[in-house]
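Please find the structures below.
FYI, it's all coordinate maths here, none of it is from the lab. Everything numeric here is computed off the predicted structure, so don't read it as measured data. Cβ atoms are built from the backbone, for glycine too; each structure is taken alone.
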Structure 1
Amino acid sequence: MEERKKRGAIVYGDDINFLQFEFQDEEIENLSTCLEKIKDYTTKEINQNNFQELCDTWYKIIAKVPFASVPVDVKWLLRARPNFNGEVFEEESEISYNTKNLGAIKANRFNRPEESVFYGVLPSDDQTKFIAGASLECYKDLINEKNEQPIQYLTFGKWHLRNSFPVLNLCFEDKALSAHPGLKNVVDSYLSNLEKDFPLKTVELIKKCWFLLSKLASVRYEYDQQYFITTAFFCVLREYYRIHYNDLINGIAYPSSMVYSDALNIVVMPETVNKYLYLKEAFMFKFVRDVDDKKSYECGLCSLISEVSNHKLNLRGIKYGRELY
């Protein structure tokens with residue numbers, strides 16, 4: 001346990017006050033070089049060979065740099081899935097993480113192809129941006145200029161928590177923290193602890209790593225390598241803590257790129273969903289494209305909010321056409 005305090009660890013709140021923690025100058029230089037190599041991958045085509053190099057570079061960082069966790073202690077998370085061709089989802093499994101068609105899973109910000117994870121959005125005081133974040137994260141083509149579908153339906157699930165659980169925090173963007181004052185207080189606290197108890201060079205290195213990851217997690221997707229970088233990080237992180245500490249990493253909280261960090265996303269591993277979450281309510285939302293402005297929508301509920309029972313969604317009162325509730 002003492003070694004864990006000195007080198008790479010997932011730490012929580014005041015536990016980040018590791019007075020014993022100190023890097024030698026050579027270590028700081030080597031780790032800084034690793035972080036620069038990571039940044040280089042944002043403009044480098046990634047193939048099988050250099051993907052392994054990327055993973056090896058992340059391993060060197062993860063083995064030595066501490067990462068801060070944050071408790072997920074909200075009442076529920078929101079997750080959505082688009083409906084196509086008049087389909088109406090009936091089963092919980094249809095709006096949960098993919099268990100039936102792994103071959104259809106594409107690489108995303110924190111998962112490899114054919115790897116099932118659970119993406120959702122944490123609630124915030126601004127419901128408009130919260131709903132927008134959940135909608136756009138599940139179906140980015142809502143704002144695709146080539147998409148001219150006049151109406152789009154989404155099915156939302158409210159996943160309630162059985163108990164709180166910790167996740168890695170990669171949220172250091174000011175806009176996201178402003179929308180989530182509770183998280184901002186946590187972040188301010190452990191940044192303050194860093195600056196108070198760690199040597200200056202160590203503080204600069206750790207903050208450089210945390211802020212780089214926050215930036216990588218919050219930028220809108222443009223190139224495949226952007227996903228490869230964060231996916232490699234999450235894969236190596238999970239494997240490292242499983243082997244060295246027998247720990248399971250529940251997931252990551254990170255800013256929503258689709259609403260420019262105004263909402264807070266979460267990615268959770270399937271075993272964490274099964275242990276801590278349950279689907280309590282489901283409803284459908286409708287997006288109606290403006291006739292004159294193809295980039296503008298009216299949106300709102302188009303079904304009753306239904307109680308989920310026996311893993312059945314029980315959606316009722318669905319309104320089709322351009323009418324909203």
Structure 2
Amino acid sequence: MRGFLLIAALATVAWATPLAVAQSAIPQEVLTASRPLTPADRERIEQFIAPRVELIKSGAPLDVSRARNDLAQPPRAPGASDIFRRAYADAVRAGLRPLFTVDDEYRASNAVSVLPYLLTAESLDELAELAAKSRQPKESARIMAARLLAVSSRNLAAANALYSFNPVQTDAFVRKLREAALEETSWVALAELGTAVAEVGNWKALPDANKDNARSELLRILQRATELAKSDPSGDSMRAVQRIMADVQRQLLEMRGASRGAFGQQLAPILKSIKTMAATPPADASAATKRAFEMTGKNVDLIERILADR
């Protein structure tokens with residue numbers, strides 16, 4: 001329970017916290033720079049970052065929280081330039097990287113939770129790498145990373161998104177999410193990774209080809225969730241299937257014509273497998289899990305109707 005409370009707190013606090021007073025340590029002319037940063041500019045950035053990284057590494061809990069939030073604020077400062085954001089994000093990542101996979105889960109989680117708020121494609125890309133089981137064996141840390149990815153991907157779909165991915169970056173990002181999902185054994189993390197990929201299909205100004213690629217990868221994640229559910233005697237993993245099916249349904253409602261037809265052809269055999277499985281929940285499954293089986297079966301019927309209505 002403690003791990004899930006930490007995940008919930010880290011997944012929301014930095015988006016909601018107002019700009020910290022300590023941010024003023026970085027001069028405005030550096031924050032808004034429209035020319036290459038000088039060595040002196042980079043030194044001022046490092047002077048801001050280094051003590052806060054040290055607090056995350058060894059400080060008391062309240063100091064860790066303040067340091068984490070301080071590091072998350074400058075990229076969102078009024079007038080912060082792309083030149084500053086990139087230099088700042090690179091410096092923060094370099095400082096925090098030794099903490100990302102340390103045995104101290106509290107320190108690692110706080111370090112990783114800064115990545116989405118650096119507002120660069122490279123930072124979110126690194127978070128996607130850290131969501132993989134091969135990189136992070138601790139389940140609660142992977143769940144946190146996956147949840148942060150889902151929130152970040154949803155924020156990037158907003159009309160006023162603070163930054164964006166180009167098409168090449170998008171395909172690479174989605175691939176890393178899919179790779180993490182295909183080795184995931186936690187249904188909670190798997191569901192969050194599915195949502196992260198699904199939200200890419202809602203990113204504004206993204207070419208249709210990239211959206212279609214993300215949706216194809218979403219189906220591969222749904223297939224993985226289905227396989228996990230088949231091998232889970234408790235049946236709890238069906239909850240991931242249910243949640244990803246909801247993401248699939250939302251994407252279908254946004255698609256038309258050839259894209260929907262191609263998507264439906266990829267989806268059809270997966271739906272058949274899910275429908276068969278949903279009809280027979282484990283006899284000793286919890287009430288919540290039995291409900292997930294029931295709702296998943298209904299979702300299959302609804303999606304099949306959507307596909308038939310072209």
Structure 3
Amino acid sequence: MAQPTSAITRWDLALNYSQFSLAYNRMGFVGLAIFPIIMVGEQAANFLKVKISSLLGPVEDLKRAPKAEYKTADFEFDTDSYKTDDHGAEEVLDDRMLKIYRNLLRAEIIHRNRAVNRVLQSYESEAITAAQSTSNFNNAAASVLWSTAATATPIQDFQAAIEAVEGRVGRTPDQATIGKKALRKLKLCAQITDRIKYDGFHDATLTDPTALRALADLFELKKLNVAGGNGGGFKNTAGEGDTPTLTRFWDATKTLVHCSDDAGGDLEAPLARIGNTLCWSEESAGVNDGEMALIVEEYRDDKTRGSRLRARGDWTLKLLHTDAGQLITSCIS
């Protein structure tokens with residue numbers, strides 16, 4: 001098999017990695033739903049950040065007396081900054097092993113899928129850690145555990161979170177992100193089933209698609225993101241080579257109510273949102289089928305008589321308006 005003498009970009013491998021179980025697992029990822037991608041033209045830059053208090057001042061008496069001047073005003077702004085980082089993973093393609101097992105498995109594709117998955121699950125971990133941090137977001141515990149089906153009051157819990165955000169940023173949250181396990185508990189809450197049973201608009205059996213529509217309506221949200229909702233969303237916490245220990249990326253005891261938006265691709269847009277994923281356009285491939293597309297490259301390594309396959313991207317996760325999010329903690333036990 002011919003090998004490249006220097007690094008070449010393998011677009012054929014970069015854009016087609018959706019057919020294996022690793023891709024199925026990533027269908028449960030929610031990082032980009034919470035922190036949508038904005039492409040930026042510079043690897044690092046400063047940008048303007050206008051305060052809410054500068055845009056929306058108090059109500060004034062603006063009547064002008066004869067021969068008097070109109071009341072004047074000015075505004076203040078802050079500067080913020082970002083710096084993207086190079087993220088990547090490599091896999092070794094050994095010439096001899098590729099030849100030995102070429103009739104048994106497509107090793108190159110497996111290595112490609114592993115490299116891509118290693119990078120994307122690293123991003124997911126970073127995004128979820130940020131999204132569930134009580135240091136980043138204001139938080140309050142659910143009044144009653146949602147697993148206490150008879151007396152739980154999730155509608156009031158969501159209303160309290162929504163109103164808390166509205167009071168801080170003047171924008172109604174458009175989304176909430178919840179764990180799969182917490183969703184299962186919500187579907188059993190008497191407060192939820194009682195409302196849906198008689199509304200005439202939703203199927204009372206509450207299959208997942210119906211549940212998401214019904215719950216979004218009840219909570220006055222445009223979208224309910226479910227971590228693991230499309231299948232997957234797991235990570236392996238065991239050591240390399242050990243028996244796998246699968247756990248969810250998302251801690252189901254927490255739900256995030258939030259404003260999330262790509263602001264039309266404008267980092268400086270004065271639109272309250274908790275944050276974005278900033279991808280440097282010169283070193284990133286954008287979005288593919290709802291997930292971050294990576295640049296995949298192959299280069300020759302003669303010392304090991306083989307090649308190396310690299311998946312990489314250049315991004316940073318930037319928190320912008322943390323007041324635009326509110327965590328509901330202790331949702332379930």
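Quick check on the output: 21.4 is mean count of other Cβ atoms within 10 Å over residues 62-69, derived from one of 1, 2, 3. Which one produced it?
Values: 1: 21.4; 2: 18.5; 3: 6.6.
Matching structure: 1.
Thinking of 1, 2, 3, which structure, once helix-only ellipticity at 222 nm (-39500 (n - 2.57) for each DSSP H run of 4 or more, over all residues; to 500) is computed, gives back -11500?
On the way: 1: -11500; 2: -23000; 3: -7500.
Comparing all candidates, it corresponds to 1.
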Self-check item: Among 1, 2, 3, structure where relative contact order in percent (Cα under 8 Å, 6 or more apart) as derived comes to 24
Solution: 1
Quiz item: One of 1, 2, 3 was used to compute FRET efficiency 1/(1 + (r/R0)^6) of positions 246 and 294 (r between Cβ atoms, R0 = 25 Å, to 0.05), and the answer was 0.95. Which one was it?
Solution: 2
Quiz item: Given structures 1, 2, 3, which gives the highest value for distance in nm of label points 7 Å out along Cα→Cβ at positions 270 and 302?
Solution: 3
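Starting from the value 1.2: which structure in 1, 2, 3 was distance in nm of label points 7 Å out along Cα→Cβ at positions 142 and 158 calculated from?
Numbers: 1: 1.8; 2: 3.0; 3: 1.2.
This value belongs to structure 3.
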Quiz item: Which one of 1, 2, 3 has mean projected area of the Cα convex hull in nm², as calculated from the coordinates, equal to 16.4?
Solution: 2
Quiz item: Looking at structures 1, 2, 3, which one was distance in nm of label points 7 Å out along Cα→Cβ at positions 110 and 166 calculated from, given that it came out as 3.7?
Solution: 2
